[in-house]
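Enquirer: Dropping the structures in below, format is structure tokens.
Every number here is computed from the coordinates shown, using simple stated rules; none is lab data. The model shown is predicted, which means the values in this text are computed figures rather than measured ones. Cβ atoms are built from the backbone, for glycine too; each structure is taken alone.
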Structure P
Amino acid sequence: MSAEPRRVEHQQTDKGYVPVYTTAVVEQPWSSYSKDDHATWATLFRRQREILRGRASREFIANQERFGMSADAIPRYEELNAVLGKATGWQLVGVEGLLPELTFFDHLANRRFPVTWWIRRPDQIDYIAEPDLFHDLFGHVPLLLNPIFADYMQAYGRGGVKAHGISAEALVNLTRLYWYTVEFGLIREADGLRIYGSGIVSSKGESIHCLESPAPNRIGFDLERIMRTRYRIDTYQKTYFVIDSYEQLIEATLPDFTPLYERLATQASIPAGEVLDGDRVFHRGTGEGWSGEGDV
């Protein structure tokens, strides 16, 4: 454990912002959080809970409440771990910032979820390049209480360790799966399309854009299609993929991906905004959220 955790962020260079990686596992310095830190958490928490009403997955909201998360103060990792460990055997570990891919995969494969210890500054309320404490705790942690999603995350970690040893191309394919499910996934529920991806639920703008803008595509989950689809990290997504259930994720992850990587190596990648023949497309419904009844 690092005695004095650092705040590790992107660096500005003559080539623009570049990511900076760290491997340190640290204790959460909860007593060191300032009034501004707790106030930032409170502002973000209240805003997102209001925006997510009628937009977020029921499972996400219910699990966040099971943890007892509130706007009162930044949650303590040890208290969340007491709930999480009993439910699915996962544990949160504090980190200083972005992790190298293999380190990240190893944590997931061993049912450890890395959570950045620091929270964004007040001037970063609306956007920050890297994941901070709010993104990780508010966005990622609630679904780890779902046994099926928790198993999917572990399977993904194991798959990442394996892909890391296969090829750079295999790793790109697998990273797209994480991006379009864990970070920017939508789920079809009885009352319409809902958000479960952490990158959406922790973002004010994307929470609205993904369901209410006519611009992006909303396409039914297809493993190979996802692994071929490019994405951007500096703008709202042009395509979201919709699962029918969390079981669909774990079922897709069970087979050996090696033959899939070999097949994908012979195929061109797909631009994020492109719709292909055979895609199961969801159209906007009426009222809150989205309806899947307009499939074509």
Structure Q
Amino acid sequence: MEKQDDGSYKAENWLDLQKKLFSFKEDEKHGRFRSSLAYRGVDNANFDLETSLMRIQNQSMESHLLRNFKKYAKPLLKDSQNIWELLSVAQHYGLPTRLLDWSFSPYVALHFATSDIGWFQEDGAIWCLDIIKVHELLPKDYKDKLKREESYVFTVDMLNDIKHAKGLSRGVEVEESLSEFDNSKDEDDFLICLEPPSIDERIINQYAMFTIMSNSDRSLSNLLKDYPSMYTKIIIPSELKLEIRDKLDQANINERMIYPGLQGISAWLKRYYTNTKLLKS
């Protein structure tokens, strides 16, 4: 797999792709072959790492979206939810937020890059984000929290503890919480890796992780341009997508597993029995 002019890598075949996705070495400290990467699969290699909030082109409405989500969904929400848990739940159920979906599983990412057969004529991509290098940009209080907890990524409670340690009151309003997160730093923009609470089986089965930018107006792609060692982008040629898709199905990586329930079963069967020969004509 050779490096392209834009810094990405283009997979030549299935085995070449596996080699790149699993290129991490044995961890010297623990003697285990465990990756420090999170993965995001996209249908089209030209797609930017924009959040759903950016895609509605109205980031200034973030606090209004969350406040109204909390108001109308109150009967379905826990009373004790903090801002980070509220963001996680909102993102999971489709509200535009500053969160971006990732997975600790490269195969789950591959699923999302090949699940929509309507995009089989376009090159896809897998973004591989190095969580260890992401942590290097964190402000000191965030770094210290990870170190004290001996944690790989943040949880909603860990992030809430940092907020309280800064003297912010519990029960603070949504818009005030986000404003404090955005403006209480003198540091440059940074990125948080959050393992969401196990809201349902989808979160668990997708081995999910969220990233949160400290600046909701800046795309992650823009940040990564300044730190090229923080990520790898692997291009999936369009002609390779069908082979990848069939091999993922054989490995039981499909909608039936990723979206447990009738909706996932229906989506899997619809795609599985679609006549893909028509796509090549």
Structure R
Amino acid sequence: MGTLYLVGTPIGNLEDITLRALRILRQVPFVAAEDTRTTRQLFRHYEIETPLISYHKFNETARLDTLLQKLQEGDLALVSDAGMPGINDPGALLVRAAINAGHRVVGIPGASAPILALTISGLPTERFLYLGFLPRKSAARRHVLQSVANEPGTLVILVTPHRLLAVLADLQAVFSTSRQLAIGRELTKMYEETWRGDIAAAMVHFQQAPKGEMVLLIAGNPAPESCWPEEKVQAAITDLRQAGVAPGVSARLLSRWSGWSRRQLYPLIVQEQS
């Protein structure tokens, strides 16, 4: 029975790989790679000649039996384009299947963009919520953001360059514009940058979408203990609707009572009355 190794690879700087990772990548019979072209660049740099098998989100189900067969014959390593496999990259399906088939699964830790961005952000790190990539459509993004608006921990989000301005606009609509942000861009690369400020300042600073993959970090709710739970807010909205109170007045009153912002409350009030 072979062992499945999940191997962390650099997120930019090729020096950010461990000696153990290099040893495993050299000694296993095969390496399953999200993008074989990207992994070959790493292999050429470190003179690794292990055969590669393509394994990405478009073939991870079809390729599963092949990889499980490889595990029956010997060890197998899994790598993503960058960072740790399985975090917004293929891997979770293979891990579950390998465990169910009785194989040992071992992690070879390495670089991780979300964790790196969090540690250098200057925002609280003792509690955080990782959201990955937000939905593509604004309405769906705002729904997700509203659901975590009272989260006390730092929010960690991955953002593509062409969606940064739209995501900032959604943040402005859902959160207080004074909520603190940090945006890590091109981490570990030549043009690495970490911008820090509040939502209002971010809207001014990022007039055009910058280049490079980014991690967006949002400070948690500064006073979550003073906010009502969502169930209590929904009950109050129903009571105000039945009393005939106008949506704008309901939003103003509930914002004062509940600790929720009017931007958070108004969509819930309108939905209740529709």
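Enquirer: As an exercise: Rg and Dmax of the Cα atoms in Å, calculated from one structure in P, Q, R, equals 19.5, 63. Which structure is it? Walk me through the numbers on the way to the answer.
Expert: Values: P: 18.6, 56; Q: 19.5, 63; R: 22.8, 74.
Value 19.5, 63 for Rg and Dmax of the Cα atoms in Å corresponds to Q out of P, Q, R.
Enquirer: Please compute Rg/Rh (Cα atoms, Kirkwood Rh), for residues 133-188 alone for structures P, Q, R and give me the label with the greatest value.
Expert: On the way: P: 1.01; Q: 0.96; R: 0.94.
Checked P, Q, R; max of Rg/Rh (Cα atoms, Kirkwood Rh), for residues 133-188 alone sits with P.
Enquirer: Distance in nm of label points 7 Å out along Cα→Cβ at positions 21 and 53 was computed and gave 4.3; which structure, P, Q, R, did it come from?
Expert: Values: P: 4.3; Q: 3.1; R: 2.1.
This value belongs to structure P.
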